[in-house]
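Nothing in this text is a laboratory measurement; each read-out follows from the coordinates by a stated rule. Note that the structure is a prediction, hence the values are computed from the model and not measured. Cβ atoms are built from the backbone, for glycine too; each structure is taken alone.
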Structure 1
Amino acid sequence: MIAWASIVDLATDRRLAVWTDDPVLRAVVRQSGIPATSTPAVLHYLADQRIITAEQHENAICVLIKAHIGDMPFNEHRLLELAEDEDSTSGSVAAALGRPAAWTDTPRTAALFGRLIGLAQSHRPATVPGWPYNAL
């Protein structure tokens, strides 16, 4: 919390917004009356303003998911493609499913999770135990 206090103090003193992908830090900063944003929000803004293309936006979101950064809105198509790219190993897709935003539609996410486990079982059975570990 001390490290966060210095960020809040600096932002307050210099009247700066805080850009962080830590949701708890964003909440603390906002409670102090300081604007805060995340990388996904910045990417969304850039796409809305047509500063980046939809393809660049999607590629950037995929890079963030692969790097385990951010809490991305649930997108079944994107997660299936990423899982295919990972060759059905538990990894970034499982981690993305472990984030709160993935569970805003619990039945849909649970169905995708089951589908991914089934794909892993068919293609790489040894990876199946890693899926729930990484996702939950």
Structure 2
Amino acid sequence: MECSSNKASIMIKKLNYSDESLYEGQIKCGDIKEGIGKMTFKTKGYYTGEWKNDEICGFGSLFSSENALIYEGFWENGLFQGSGILYNIHQNKGEFVNNWVKYTGEFQKDLKEGIGKITMGNQRKIVALWKENEISEILLKF
């Protein structure tokens, strides 16, 4: 099959990988993930959403092996990119550092970057400007 063409046919297929992960969804040119699909990892966590040229790209959701939502939003080259919601599945109510429930905002290359809101375990919220995964300026607390 000629794969250099943008008109390469898309089909549905299951792909089993040597690391015990499984992809179910749209593919092109044999085994290139393209379109909508679900990748279940060896750990039994999974990603479901958009793929482009074998990479997680577009809108999608990442789940833990316990089926807890970890991230929902936009991706580029397999990384959080653009708007999204990151959930803290390892929340520890006893320490401030890990006492957050979710972050809603902007990402660049998997890092919180730009304007984002963090919801704490006590339901207080902080809207802040983020730089490389750290708060650089608090804009609002409520």
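See the values below:
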{"read-out": "Label whose coordinates, when distance in nm of label points 7 Å out along Cα→Cβ at positions 17 and 49 is calculated, return 1.6 (choices 1, 2)", "value": "2"}
{"read-out": "Computed 10 for relative contact order in percent (Cα under 8 Å, 6 or more apart) - originating structure among 1, 2", "value": "2"}
{"read-out": "Distance in nm of label points 7 Å out along Cα→Cβ at positions 25 and 73 - structure with the largest value, from 1, 2", "value": "1"}
{"read-out": "Comparison of 1, 2 by volume of the Cα convex hull per residue in Å³, for residues 33-80 alone - largest value held by", "value": "1"}
{"read-out": "Identity of the structure behind 0 (criterion: helix-only ellipticity at 222 nm (-39500 (n - 2.57) for each DSSP H run of 4 or more, over all residues; to 500), calculated), options 1, 2", "value": "2"}
